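Values in this text are rule-based calculations from the coordinates and carry no lab data. All values reported here derive from a predicted model rather than from experimental measurement. Cβ atoms are built from the backbone, for glycine too; each structure is taken alone.
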Structure P
Amino acid sequence: MEINQEISWISSGHAIVQPQDGSKPVLDLIDGAKKTIDLKMFTFTSDDIAEALIRAQKRGVKVRVMLNPARSSGSRANDDMRQRLEAGGIELNWSSPDFAVTHEKSMVIDSRLALIATFNYGVKYFTLTRDYGVVTEDAAVVAEIAQCFEHDWQRQPYSRPSHSALLWSNSGSRVLMCSFIDQAKHTLDVQHPKFVDAVVLDRLIEAHGRGVRVRVICGGKHGISTWDILDTFASLRLMTRNGIKVRKQKHLRLHAKLLLADEKRALVGSMNIDRSAFDLRRELGCFVADPKAVAALQKVFDTDWHEAGEYDPPDPLGVHLVVEDDHPHDEELVHE
């Protein structure tokens with residue numbers, strides 16, 4: 001059964017691919033700003049981006065930065081950056097307390113263009129992880145992100161407009177993601193590290209059942225918290241048991257959140273496939289139909305798929321006994 005939820009699309013934009021592109025696209029956006037920069041970020045530790053923002057502030061650009069105060073674990077990654085940016089004259093605010101966590105990663109430049117990303121602003125996300133971003137000058141999209149930034153800054157509620165190309169959590173993003181899945185006719189490619197939502201799982205299995213070729217790239221155990229590991233591996237096993245092909249990301253840590261449908265449309269954003277991401281957190285994603293942007297994302301997925309190893313997801317009750325030593329443990333890289 002299809003939801004038939006109304007979806008609009010970003011028809012003009014370009015993709016950023018990490019780690020190939022590094023921090024340069026972000027620096028170029030900041031260095032090109034003439035009037036304003038509004039940045040909302042979950043984790044911000046990047047020295048070069050911090051210095052670029054301070055340079056922008058000094059040349060007369062009004063820079064506002066909204067940072068998430070603490071991870072779900074309680075650890076605080078942004079305290080030092082807040083002090084550093086404030087010392088550089090930048091206006092700072094913690095993200096809205098209406099949300100358990102603000103996991104959104106967005107930036108608006110001069111009310112003219114916007115970056116919607118899956119990556120945080122930190123060295124590891126420009127060098128070690130598979131991540132994506134979308135840059136667009138779509139006026140309605142840019143205005144919507146700017147408006148939500150203002151509402152969160154002022155501690156005011158925000159409602160997603162109808163016919164939007166954006167997904168906002170915690171406001172209907174689960175339904176919209178499921179609608180994207182339901183509209184796939186031939187192929188559906190999923191590159192996500194977490195699978196902790198039974199509704200989306202059901203939709204993926206249903207897509208395979210109606211003849212859609214579904215491919216899933218997961219990240220194995222890396223970055224999966226102890227409270228998410230049972231559901232993630234149970235979901236991966238259910239998908240393989242129902243005929244969906246699952247492989248594990250090779251060479252890079254998987255931090256991306258990407259869905260591709262029929263090689264023509266993409267869903268890129270900050271939200272994991274996770275109940276909390278849909279229901280408790282501030283998250284942002286976008287629906288993309290720009291042919292060049294989608295082709296770039298599809299090319300990376302196809303390359304990652306062919307390089308990925310065949311993966312037999314372990315029993316979730318015994319997954320703690322499985323050693324995955326392809327990447328060193330990083331206690332700071334835990335998927336929210």
Structure Q
Amino acid sequence: MRIGIVNDQALAREVLRSVVTSVPGYSVAWTANDGIEAVAKTKTDKPDVVLMDLIMPHMDGVEATARIMAECPCPVLLVTSSTTANFSQVHRAMTLGGIDAVNTPTLGPGGKLLNTEPLLEKLAKIAQKRLLTPIPRVVTSSTTDSQAVRILDLPRTLPIVAVGVSTGGPVALGTFLSGLPARFPAAVLISLHIAPSAVPNLVQTLQKKTSLRIIPVMGPTFPDSGGIYIACSDDHMIVTSSGRLVYTDEPKDYPYRPSVNALFHSLATHWKLPGVAVILTGMGDDGAKGMLALRQNGWHTIAQDESTSVVFGMPQAAMKLGAAVQSLPVEHIAGSVLSRIKPLSTG
């Protein structure tokens with residue numbers, strides 16, 4: 001895997017170079033001193049991932065991330081001295097297409113590299129997404145699910161809107177959710193490729209866009225009308241035969257986590273009332289095969305169009321597979337959903 005390194009500090013660049021080259025199969029494609037240089041080098045020599053510093057002169061990492069995603073999209077991993085202290089910049093960069101954030105490794109006594117594990121773990125996940133594209137195997141139900149009181153009626157009565165999204169997701173989700181009314185009778189299930197640690201801040205941001213309840217799924221949960229349920233685990237959120245939302249680690253080697261395909265396939269298997277499935281902006285092809293299964297089961301399926309996607313990968317994969325019935329600008333998707341799932345009357 002070829003990796004670009006962007007940092008205005010020479011020592012930090014060398015530390016990152018040492019961490020990258022410590023892994024067989026990883027190499028440094030180039031280094032850049034600031035965002036301007038990073039954008040130029042990405043255009044002429046696109047790496048498999050860019051390690052993007054945030055606080056830099058001339059052009060910071062937030063603007064550089066936005067430019068890269070607009071002009072020559074590739075995975076951008078934000079690497080900064082402190083994700084906590086620089087949270088505002090981290091959040092802005094992730095809304096513009098950054099896939100995750102991690103603290104910069106440091107050099108300890110005797111030249112020992114410190115705090116390398118988080119960065120290496122995130123690079124390994126990115127490498128998996130490049131190399132693996134298995135079809136998810138869905139785990140069906142557990143013993144406790146078979147005892148659920150609502151096992152017979154819930155999957156037949158509650159409308160579902162299932163959403164898959166990745167790169168550029170926070171902004172796209174905010175636009176989509178802002179178009180749903182307060183008396184929305186469906187449950188919205190969201191599988192987003194995002195680090196679990198970033199979900200609480202995402203929830204706070206999205207809650208400002210909608211009057212509906214945004215609920216991070218912390219454990220087995222029955223969805224209810226008017227709730228927006230967001231996966232917040234590296235495991236896959238799925239629906240069981242009882243209608244309960246649970247997490248499963250299978251398939252363990254699937255690179256996209258939590259998997260949109262796993263959620264969509266579980267709904268195709270267990271949710272008898274056809275609903276609406278949506279794939280928003282994102283890199284890769286996660287969700288396309290699951291959406292096709294839902295379309296074949298009578299669900300209405302929508303992909304975000306290219307003009308409003310930060311990265312057109314996931315929506316394009318759904319379109320090419322024939323899984324999406326419609327391709328719409330993100331600001332029109334809620335209207336299409338509401339033409340099929342009518343708000344409750346206020347009278």
Structure R
Amino acid sequence: MATTLFTQNIIACIWDFDKTLIPGYMQAPLFRRYGIDEANFWNETNKLAENYKKRGYHLSPEISYLNHLLTYVLAGPLKGLNNRILQECGADITFYPGLPDFFGRAKGFVAEKPEYQKHEITLEHYIVSTGIAPMIRGSSIAAHTDGIWACEFIENPLQPGFLKQKELALSAEAEIAQIGLVIDNTTKTRAIFEINKGTNKNPAIDVNAMMDAGDRRIPFQNMIYIADGPSDVPSFSVVKGGGGRAFAVYNPAESAEFAQNDQLRQTGRIDHYGPADYTATSNTTQWLRMHLHQMCDRIVTDREAAVAQKAARPPRHLNATPEEEAAKRAAKAPKQGSFLE
């Protein structure tokens with residue numbers, strides 16, 4: 001018997017990280033720990049591609065900061081840096097007002113009405129970031145998320161001939177040595193499709209496999225993508241183009257970020273924008289709550305319409321009951337005071 005893979009009563013909030021959930025960049029606690037000038041590191045990173053081009057090399061801007069971190073490890077300023085330290089530094093990340101509590105409150109928004117509970121509507125939070133996964137996992141928001149996509153580093157890289165060895169020696173003084181996974185502003189969209197199709201919940205589903213819209217775990221129309229600016233236009237476009245919502249946030253202290261978001265709104269890249277303030281009474285919280293409710297209302301309507309359409313009417317007697325016969329006679333009898341032609 002054919003059946004759908006998922007019930008599609010799940011909503012997803014998909015979050016960028018830097019300048020969306022936090023005011024700056026997540027690497028700040030790492031640089032403080034090692035005494036590295038953060039502004040100088042990013043200045044160097046931004047000029048890498050230009051300088052390598054003069055030497056005949058082509059560098060992808062999206063991985064330049066990851067390579068430069070590894071160079072700092074090899075050169076000494078970040079000597080000894082490993083994934084455990086990255087996770088420890090994540091604990092020092094400071095979030096915007098209202099976080100991480102907002103993640104829990106938002107899950108309550110989709111259970112505020114009896115009909116939402118009747119249809120077992122739930123909300124999931126996902127972080128899709130070009131930042132560093134161990135740092136996000138070490139932060140206070142990690143426990144409130146349902147999945148994290150971000151860049152990964154490898155310690156103790158496998159050496160030549162490793163396929164022929166029975167045991168591999170692991171150095172206790174492990175350092176990050178290679179890039180394991182890159183999430184850039186384009187591959188973020190792959191993560192969104194994995195959430196959409198349910199690949200993250202069922203590895204048997206390939207993200208590139210053809211799949212009917214009705215079989216996808218979280219339809220795009222059940223998604224809200226929240227980020228801070230133009231670099232997230234590919235992700236905004238995927239979610240918004242599929243019927244979901246695209247919402248941008250800005251630092252209230254930065255007028256340039258406000259203007260940037262307004263431009264995104266004017267060009268149709270996003271549905272709306274608001275301050276990166278996730279406290280209970282903020283404009284951003286109110287907008288997200290309202291649109292989560294709108295999604296819940298649509299899910300309820302769609303599911304109840306599907307039941308009405310697919311459920312067969314109960315069988316009836318071919319012969320009318322005495323009560324039904326009496327009702328028919330009463331309906332045919334002329335009403336008092338009526339004119340007969």
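Of structures P, Q, R, which gives 2.5 when distance in nm of label points 7 Å out along Cα→Cβ at positions 67 and 91 is computed from the coordinates? Value 2.5 for distance in nm of label points 7 Å out along Cα→Cβ at positions 67 and 91 corresponds to Q out of P, Q, R.
Out of P, Q, R, which structure matches 33, 59, 7 when P(r) over Cα pairs in 20 Å bins from 0, in percent is calculated? It traces back to P.
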